[in-house]
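What follows draws every value from the coordinates through simple rules; no lab data is involved. A quick note: this is a predicted structure, and the numbers were derived from the prediction, not measured. Cβ atoms are built from the backbone, for glycine too; each structure is taken alone.
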Structure I
Amino acid sequence: MKKWIIGLIVIGVIGFITFLFISWGIRVNNTMVEMKGQAEVKWSNVESAYQRRNDLIGNLVKTVQGAADFEKSTLTEVINARAKATSTTIDASGLTAANMAQFQQAQAGLSGALSKLLVSVERYPDLKSNQNFLALQNQLEGTENRIKMERDRFNEVTGNYNIYIKKFPNSYIAERNDFEKIALYKSNKGSENAVDVNFDFNKKE
């Protein structure tokens, strides 16, 4: 067999292998882009659910402020915690462990203040029978459940993405295209469950 034919065969084999490698790299890169995008969308849903809670708490505070002699310190604590939680947001492209911890801390502070407020309401019969308050309380309960559901969905999608970019040889593509691990949402100690906003206001005093 002539040398030039052998050369063409070698070049063809090398070209084919190169084509396969490039095709694989493009496919893996596109998969990472898609998975990261899905994680970012899920995070947007988490923030949206928290924003819904912040809005409801704002309306709840306005209702409680109308009650005579309600503990001003409790209200102030909720108002300050809500302001901090509202101002603490994370851009979807900056889901680092440090940013996530800061976000969680702000939300946990608001959850604690909200729980304290709801316990205080037990001492105010007029508030306990206020239809606007009861409606907001019911909406808050549903929102707390929605928050937990959205966090779980975010963690599931993000966890799959984190595993995918760490698998070899996917990690080769990830390292060269700046696909980094996304921090998961970890519940603060003692906050595994949603805030309990379901009080029985019909029980006897």
Structure II
Amino acid sequence: MNKTLKIFLIVLGAIVGLFIITAIGAYSFGKKAYNNMVDMDEAVASKWSQVENVYQRRADLIPNLVNTVKGYAAHERETLEAVINARAKATSVTIDPSNLDAASLQKFQEAQSGLTSALSRLMVVMEQYPNLKANENFMNLQAQLEGTENRITVERMKFNETAQLYNAYIRKFPELLIANMFGFEKKAYFEAEQGAEKAPEVQF
């Protein structure tokens, strides 16, 4: 074997070896990045489930609230119907966790805000009924609704934090190459509403 051929084979072997090492490294990185994105995506979905749970808890309290109010203020029909209709709208808007885009989350948030507003109007009207405010069932509902509003605030914050971690990860280089290749997309956040820097107070 002449010297030129020997040098050529050595260089070729080095190139092939470097290619193999690079390919193995790229595969290892790609696999790790993909698995991280799957885990983080599942974490976002889990946090979203908790958000839905606390909103559903609030919705479940409303029929009992309306029935209790009817016993003392049946003639407040318009206000009660507004709460019932807002509840129906809020519970009809659902989101697939795999499609948490800005448009769908805004629609969800608007429906829930509508229910919050209807409840607030009801509470203002109830100030006129001291006997109702002293009702044991009503007082229990007050405590449960206040607790639920606080949990809503907490779960929304946890969801935003988890979504932020996921969004930041899939935008980094070179992770964004894997994200684009496998269709990992940015998740939307809950946007703060006016006066939402603290949990709403449900006053009875």
Structure III
Amino acid sequence: MKKWLIPVIVIAVIAIGFYSWGKGFNNTAVELKETATKSWGDVESSYQRRNDLIGNLVKTVQGAADFERTTLREVIEARAKATSTTIDANNLTAENMAQFQQAQSGLSGALSKLLVSVERYPELKANQNFLELQSQLEGTENRINVARDRFNEAVEPYNKHIKTFPNTLLAGLFNFDAMDYYKADAGSENAPDVDFEFK
């Protein structure tokens, strides 16, 4: 065997090893990121469902002749802001997510105020369409919570994959950045309980 062949074989084995490692890292990172991105789409879809239901709820409430116009206007404006605040799944930064959450929280607050106001309108409390929308909203809030949890569950393995050594060496090379988790609003652990059932 020729002496020059041994270094060539060693270099070839090392090159194949690095190629396999890089390919395996990249493919796994792509799959994990796609899963997290899809999960973010589910979060947005759940919020969109809530926005659609709120639009129908507002139309139903507008039928009550003397219902507080200020309360309705606040809900309509908050809904417009919430629907206009979207995030590209490839740009899920902490700042963008905080802005998105702030818009959604503003809508939640306006909606809570609307539902409390309805207490003074017996014809609305007895309106079957209103009651059905209320029930769907409650179910949608649960869907939102589940979607946010699943998003965070999908982000975790992706972040672990790109942050563990030696994968961190390739993450920057292949432009894989860590994704931010969906965080609750500050003080949300003390949030008041919204009662969707009227007596």
Calculated from one of I, II, III, Cα extents along the principal axes in Å reads 107, 25, 24, and the structure in question is II
Work out the source of 1.8 here, i.e. which of I, II, III gives that when distance in nm of label points 7 Å out along Cα→Cβ at positions 59 and 163 is computed.
II
